[in-house]
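Listed next: structures, encoded as structure tokens.
We did not get these values from a lab; they are worked out from the coordinates using the rules stated. Fair warning: this is a prediction, and the values are worked out from it, not measured in the lab. Cβ atoms are built from the backbone, for glycine too; each structure is taken alone.
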Structure P
Amino acid sequence: MALDGIALVANPGNDFVECLTVEELRRIWAPNSAVGTWADVRPEWPAEPMKLYGADTNSGTFDYFTEAIVGESGSSRSDYTASSDDNVLVQGVEGDAQALGYLPFAYYEENASRLELIAVDGGTGCVTPSAQTIRTGTYSPLARPLFVYVSRSAAERPVVQDFVRFYLENAPELSREVGYVPLEQNRYDEQLAGMGSVDSGD
């Protein structure tokens, strides 16, 4: 149990894009999009071909981004540079002056000096992703929860109970280590307290 955000990024030399609305992002990424240049998004922007970078179709990031932005999971234009390796996306955006891409927030943080972070306006103003905006949900709609699911039958096994207990006790620290945003501590405490009913067979 943790939280993650999807960061929108541009080339560090981009000095005109500070924020994009969800509607603008939908027009950019929708299947059969007519957006080919930056000026197609806003006429005051350069009439330069936009180069897009993002997760490949086997990625959970792709599924979440397309559902949150386009409105349907898996629905996306196909003429973009897709990769399951986020480092490839970082290198692509960094090396392409007209680039726009999306990738997990953790990879932006690791490469902040190489990328330009773009805010998102989900309807309440422009918000950039951070641990705080992701945790509070104000970075909408590109903040997402991450879950670990355990079936009821598996939860009755002592070894699984031990694993889940270890996970909940260490999730805040482990989440930070891999770049995710941990929940508030009381959320983990509540889940740990609920482990008692599983142990007792209730």
Structure Q
Amino acid sequence: MALFFQQKSTIEDFEVFANLPQNSEKILELVSGEIIEVPSNPYVSEIANLISFFIRLFLRQNNLKGHVTGADGGYIINGDVYAPDVAYISYDRQPELARQGYNPNPPELAVEVISDPNNSQEQTTLRRKVGNYLTAGIVVWVVNPEDRTVDVYEMGKAVQIMDEHGILTCDDMLPNFKLAIKDIFPTSEGD
């Protein structure tokens, strides 16, 4: 995770920086006034895509309306700009997503997949983001591919640390949704 500015940046500063030609291929976030390039790798991307697939499939099978976005879809959250690996926002909350810039309404669910659990900068940034997500009333799933766990954060509740035998739910926004954690981790041929 690369830090670009040491001084505090505003959303306006962030948008100017993010729109520079040399940054067009980068996924950037504004976290506590710092512009940060989001780390990723193909394995993290595959996990995020699996989660997105299961949420989208649930919506379709249950005739529910909602938006499911990936890391290319940024959201403004309490003055910061985040690009969660997966996010969900219902049509009731926002019938149409922003077509330019960053979505002004925060998602109802944000999924962050850790790229490198040993990267202290990534862990510090993630803690800041989780706190801000919670302040905005967002449910957060933090996926750790290395130990195959998901930490579930909800405002006013203790964090739930679930291993690959657990089941993810979010009844407040997706009634009866169930996702086996083991199903979000890709398996190798022969497994």
Rg/Rh (Cα atoms, Kirkwood Rh): greatest across P, Q for structure P
Ranked by distance in nm of label points 7 Å out along Cα→Cβ at positions 142 and 166, the structure on top of P, Q with the greatest value is P
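Ranked by relative contact order in percent (Cα under 8 Å, 6 or more apart), which of P, Q sits at the highest value?
Working: P: 30; Q: 15.
Structure P gives the largest value of relative contact order in percent (Cα under 8 Å, 6 or more apart) among P, Q.
Consider the structures P, Q: one of them gives 20.8 for mean count of other Cβ atoms within 10 Å over residues 78-85 as calculated from the coordinates. Say which. Can you show the working numbers first?
On the way: P: 14.4; Q: 20.8.
Only one of P, Q returns 20.8 for mean count of other Cβ atoms within 10 Å over residues 78-85, namely Q.
If FRET efficiency 1/(1 + (r/R0)^6) of positions 14 and 46 (r between Cβ atoms, R0 = 30 Å, to 0.05) is calculated from each of P, Q, which structure is the one that comes out at 0.60? Let's see the in-between values first.
Numbers: P: 1.00; Q: 0.60.
Attributed to the structure labelled Q.
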Re mean projected area of the Cα convex hull in nm², for residues 94-133 alone: value 3.8 computed from one entry in P, Q; matching entry is structure Q
Computing distance in nm of label points 7 Å out along Cα→Cβ at positions 70 and 126 for each of P, Q, the value 2.1 comes from structure Q
When distance in nm of label points 7 Å out along Cα→Cβ at positions 22 and 118 is calculated for structures P, Q, the one with the largest value is Q
Re helix-only ellipticity at 222 nm (-39500 (n - 2.57) for each DSSP H run of 4 or more, over all residues; to 500): value -10500 computed from one entry in P, Q; matching entry is structure P
